[in-house]
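Each structure below appears as structure tokens.
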Structure I
Amino acid sequence: MEIPYQGRTIVEDNFDHIKIIIPAKKQQFTIVFSCVWLCGWLFGEVSVLRELAGGGAQLFLLIWVIGWTFGGFMVFRTLAWQIAGKEIIEVGKGTLVITKKGDWFDKPKTYDLSGCKSFRVQDGSIFGNANRYANFRFFNKDQNIGTFVFDYGYKTIRFGEAVDEAEAKYLLEKLKSKRLLTEKNFD
């Protein structure tokens, strides 16, 4: 018999707010590929830096090592997210704050709940290949992906990356029952 799925999220229910922690969904292929790629990357980086330090300072090698270093940084960023990343959603005191711990250079985003309209759950798979490269974080600068969706002014905000649709519905109901989200937020 199949055991019911208990979800990935960790919910901290406090007196006046709720904190939802969503660990990054581990993609084994991405982790292994990134580790192997970084080994090759390190060899190339060291080799070219030695060449440049030895007086072989050619313009091509200098430009190449800058691009190579940037590529390595982006893959390392992806690996760090896969291993230790987590999305933290805090709802309370009239605000919704979305923080991505472990996603370097991503600043917390704070939204006024009175401006958050039309909260809904939308399965990310309906976007087809739009999230195909979501594991490689440098392909999605805005990272506006996820199962939770709401409208904020004339922009659609998505969060809750890789949360199952049923789990997202449960969490929205929890926020509604705690009266952190009201009917106005669902219109």
Structure II
Amino acid sequence: METIRAFIAINLDPEIRGYLSSLQQNLNLDAAKVKVNWVEEKNLHLTLKFLGNISPSQIELIEIELKKITSQYPSFFIKLLPEIGVFPSYKMPRVIWVGIKEGAAELTEIYNLVETRLYKKGFPRESKNFSTHITLGRVKYLKDKDSLIRSLKSIHLDSFSQKVKSIELMESKLTPQGPLYGIIRQYPLAD
């Protein structure tokens, strides 16, 4: 049976993706002697749930549940936090990200609905706590951690915001050039 690699996400407006991409390019990380695999501008998004490889019948189950959730949940605004964060910690920075200030409660509520409904349909629960963030890049090599942390902490982000009007079921195709994301289906929020 053919499967696809999939996840549930909120896609970002082109203005936010462009801003975050320019931020990636303008980060002065030379002193840190660091190699970061940056997320491409077109791939910047907010993940609600990674599904892994799923079958066509599982897609149908997911669609039914996402339609139920989005038909009852109104659109809302999200706004970027003014600082850059790292996972798992500043002692061991592996992922560079931007968090969500306004709209975090709504995102968490939708995440919890998705988790609960899909768990009842046989999908495993996430092992990590949900964090409202947009991954900018993954640290692959780091020589001067203190310099990286100083550089990241010196940045103050503009307070970009967008209206979240839908949730998307996304496909992720892995290629030697990096992942290619495509929308399988879009589920508009109630308005």
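If you line up I, II by FRET efficiency 1/(1 + (r/R0)^6) of positions 66 and 170 (r between Cβ atoms, R0 = 41 Å, to 0.05), the top spot, with the largest value, goes to II. Can you rank I, II by relative contact order in percent (Cα under 8 Å, 6 or more apart) and just name the one with the largest value? Looking at the calculated values, the largest one is II.
One of I, II was used to calculate helix-only ellipticity at 222 nm (-39500 (n - 2.57) for each DSSP H run of 4 or more, over all residues; to 500), giving -9500; which?
That value comes from structure II.
When mean count of other Cβ atoms within 10 Å over residues 42-49 is calculated, the result is 18.9; to which of the structures I, II does this value belong? Only one of I, II returns 18.9 for mean count of other Cβ atoms within 10 Å over residues 42-49, namely II.
Among candidates I, II, the computation of Cα Rg over 2.2 N^0.38 Å that gave 1.28 used structure I.
Here, each number is a calculation from the coordinates, and none is a lab measurement. Note that the coordinates shown come from a computational prediction; the quantities given were computed from them, not determined experimentally. Cβ atoms are built from the backbone, for glycine too; each structure is taken alone.
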